[in-house]
Structure P
Amino acid sequence: MKALEKLYQDALMALQARRFDDAEALFKKFLKRQPSHVGALNLLTITLMSSERFAEAEPFIARALKLDQRSDVSFYNYGLILKRLGRPQEALAQFTSALQRNGAACESWNNRGTVFNYLGQYEQALADFDQAIALNPSYAGAYCNKGRALSELGRPDAALTTYDKALTLNPALVEAWLGKGNACAAAKRDEDAIAAFEKAATLKPNMAVAHTRLGDVQKETGRIDEAREAYARALKLDPDAVPIHYALTQVKRFAPGDVQLAAMEALLLAGTASPEDSPYLEFALGKAYADTGDHARAFQHWQNGNTLKRTQIKYDEAETVALFDDIEAIFTPALIAAKQGHGDPSALPIFVLGMPRSGTTLIEQILASHPDVQAAGEVKILDDVLNTVPSAEGKIVPYPDYVAALAEPAFGGIGARYVAALAKLAPGAARVVDKMPGNFLLAGMIHLALPQATIIHAVRDPVDTCLSCFMQLFAKPHAYAYDLAELGRYYNRYRRLMAHWHRVLPAGTILDVRYEELVADLEGETRRLLAHCNLAWDERCLAFHETQRPVRTASATQVRQPLYATSVARWRAYEEFLAPLLAELNC
């Protein structure tokens, strides 16, 4: 018996000394003689988990639970294993069983909260993290995980406070620095985000995600060379990471023989990319081959990427067309005449709208180079306001169904709500650019709610616009953009709606700025643009690429360069592949 006790103690000492191979051998030797020893089964489980061998650990913890379900420890350990094996619902059940047996175990509350985070159930996660913190107010990890839940719930300020608390308790907690960086980026505190990501990368230099996120913010703030270096560091640490390959392709130009291009081809051939990552790999290869001038291979990869993405999203074309039809049917000349004159008088907003990839970011950058103008970027403020307008009965009705019945004073209230929210993004600014392309659906409402607002419509060659959309894997939903025929039909419907706005709104309400004319005559078109906005001429608008401000769209790298004409008629190089699109556009 003493020999058996010594064997157990030797195994335990090996585990404590992190000699995992020795501990595993000793615990297994012990269990051959004592197969029903629940403590040894749990310790062997922990040993295997410490070596990242979670699948191998599962049978041993299952045996422990079969023998004894009274203690919370076995349920807790099984939950940890299932979480790491990607079986969150099963993990949730195990952590819940652990808490039913020991509600004072703060680790169980924290880990169940992390599973709720993974499942997107952030309110439940917050409740669990708060329980863990109540039991252990010095639990830095629980504060860190709570910060993530708050960030996901769109509460960046609260998240930052929580991350700072975690870092006060444990300044070396890398995950908290990473989370703080993400929260700062969401709050558009770019310098703080960069500092946090740099701190995370310093504390844990082999953490690829820290370098990747650092590159993301550097790219958005115009530090393209630094972003390229950050992505390259991340890729060196994780050479098979498709999102990092994709990010790096966006800030570099490829030449034939590029080693990254060969690495991406090898990844594609291996077929190891996840379904979520596969479109990114195809789009990255499309960009790379386009840079080298191999148009056929570039388009084939874009086609592959779009086809993959189209299978992953839901797009109801009939529903989309019905929305366009409803807008046209509601915003008649008679309605405009009856409802106008009651909006908020603010001239703060400058709306830049149109199809994606039509030059909206370029126009925004030119305007933002004027000393009296600040840019808010792509914000959903107006959309959010219009989708929370109560009907006469006090119910929330989808836009635009309530517009005809809306009392005239309500238009001023809508405008005032929008202006108040926009002003918070740029305190003290004389004019603020709202560059949400999809606001072309809302032009009629903009005129009624904000009659002094400026509306700029970016227009570009239809085929170039659609091809540029097809070449882009959007970060935000543009579900119509992943099939050439659907894309062409959507463009036709957009074009018809813009013609409708020009007919029903007062002359001069909307200024069309054509990308091709802007490229051909930057000064002349910029003068026309500023005059429409009632802004004095300023030479700095011509040096838009030198303006230092965050750009958070797919055009972040392009607007850092002087104006170039290579994107005009770009579609000609791909004409032979565009038959479905050209047929819809009647080109």
Structure Q
Amino acid sequence: MIKRLKIILSLFTLFTFWCYSQLPSGGDELLRETIRKYGQVRITIPFPGSKQVNELSQNVSVSSLRNKTVEVVLSPLTVDWFISQNFKYTVLEAPDAKSIITASDIKQAMEWESYPSYTQYDSIMQSFAGLYPGLCNLDTIGTSIYGKLILVLKISDNAGVDEDEPETFYTSSMHGDETGGFILMLRLADYLLKNYNTDSRIKNLVDNLEIWINPLANPDGTYRTGNTISSPTRDNANGYDLNRNFPDPELPGMSIQKENQDMVKFMRGHKFILSANFHSGAEVVNYPWDSRPWYHADDDWFYRISRKYADTVHVNSVPGYMTFLENGVTNGYDWYSINGGRQDFVTWELQGREVTIELDDAYITPVSQLGSLWQYNWRSLLGYLENSLYGIHGLVTDAKTGDPVVARVLIEGHDKDSSQVYSDKITGRFVRLLAAGKWDLDFTADGYVDNHVKGVIVTEGKATELDVEMVKFINPVDTTDTPVPVLYPNPADDILYVVLPKTLFGTVNVRVYNIKGIKFMDYVEQTEEDIPLHIDIKNLPGGVYVLTIRNSITKITEKCRFVVVRR
């Protein structure tokens, strides 16, 4: 509550810094004309209240909120709706293209004080893999609407091998006109590779992690149909804000854009325990949730790592840099809410941990400031990755055979909103990032007796190693593939276990009714293959109940009856 109060006060007291000069409103036709010329238009409206801003963000792309002013980016898809709402607004002048200087060749581009052409960018990424074949692999996440490649580097001591190491992910510029992070990520990759053999800190990171870096997530927004950056847009080629377009349980049936379809598939294929996406338009570290008016189960941990990033920046930058809101840190919803954001998708559906880092008040970082942006942030970038080396690093195996076991790792009374993690199917490894303290962990796996491990000590800046052995049930429930859920025990009096068919894996809505149709439970849960769904029925009166489970994406629904007994 104290953090939230500080942030609200900051919103009303901080001086507004816009990277655009304000022009008087020139009528609705000026909006359309600017969009025809530049692909988008930025406008401001007076702050109408938090509820109204939340409603506004469901229909247009809200890009910032400060000093009682809301900044909005309109695209061809959203301009007509905005005009129909009769807001009073001010049009912001488009940025000066003189701040965007394209490198004459790859050599100049790799001095990191200019912007590469798209073909130069492609060549730079290929050169990393070519010059450092043992440390770097180049991969493609997918393609944009216009067919540009969405490239990603894997940097690790054995980059060609899928090692049993924690995976981390940095990605930038899903808003195509937020360019500083694009160069920052390229320079970070260059720095890691060049200094691997001479810097012990970097060697430790590269030896013990698999570091994935995607410098440019929205090439169509940055380059549009050309080869150089001239008038980049926030949205993709179809006019969609990609950071409002990730799967969200509050937005069922949303049409996911091509770039995000590929990104979601890529991220689901990995187990990134820690990630960050980079933006501009403010200078602040923004952590989950963006869409929920309550705090994440690990809010203290999120705040600590965000605070550390900003505090390290302050030591290495000029006064006033990254001091927005609570001195450079904010909970997302406390600033303003959005749905379909990437950090909430990663943290909710994938059980990862992601923050959004706003690097620069100016959306397009002038080339004269690219060097300063690096000097301010590179130590924080390394420090953020180091967080993945801490917390609880464990192994879950079968007590008899030693084979890896897929288990849910839950902290009873602490975890909520899909904050639990799962051990890996192939290796049995898991990582649980936690604030320092003493923690009790519950391990649950299909066909195994639950294992409760108490008093696990987590120390700041260190890893706690934990090996857990799971004992099979003597007469385990048959959980082979079935077209309907299997409930056990039934009757039950404490916990009801539900083995789901494949058609229900993913995000599900769980509802429980009595035989009169009175609803007793209604919540959303993330489910995984081979992990039974746990339903706490301790507070239900004895009797017969109907359980309804509905997949939030496919809408497939199954109903079962169960009995609660009270002795």
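helix-only ellipticity at 222 nm (-39500 (n - 2.57) for each DSSP H run of 4 or more, over all residues; to 500) computed as -19000: which structure among P, Q? This figure was derived from P. When Cα Rg over 2.2 N^0.38 Å is computed for each of P, Q, which one produces 1.01? Traced to structure Q. Once FRET efficiency 1/(1 + (r/R0)^6) of positions 397 and 413 (r between Cβ atoms, R0 = 25 Å, to 0.05) is calculated for every structure in P, Q, which label goes with the largest value? When FRET efficiency 1/(1 + (r/R0)^6) of positions 397 and 413 (r between Cβ atoms, R0 = 25 Å, to 0.05) is computed for each of P, Q, structure P gives the biggest number.
When mean count of other Cβ atoms within 10 Å over residues 45-52 is computed across structures P, Q, the figure 13.2 traces back to Q. When log10 I(q)/I(0) by the Debye sum over Cα atoms at q = 0.15, 0.19, 0.21 Å⁻¹, for residues 333-444 alone is computed for each of P, Q, which one produces -0.85, -1.12, -1.24? Answer by label: Q. For which of the structures P, Q does the calculation of mean count of other Cβ atoms within 10 Å over residues 437-444 return 22.0? Traced to structure P.
Cα extents along the principal axes in Å, for residues 53-364 alone was computed and gave 72, 61, 41; which structure, P, Q, did it come from? Working through the options, I get structure P.
Read-outs: derived from the displayed coordinates by stated rules, not from any lab. In this text, all values refer to a predicted model and were calculated from it rather than measured experimentally. Cβ atoms are built from the backbone, for glycine too; each structure is taken alone.
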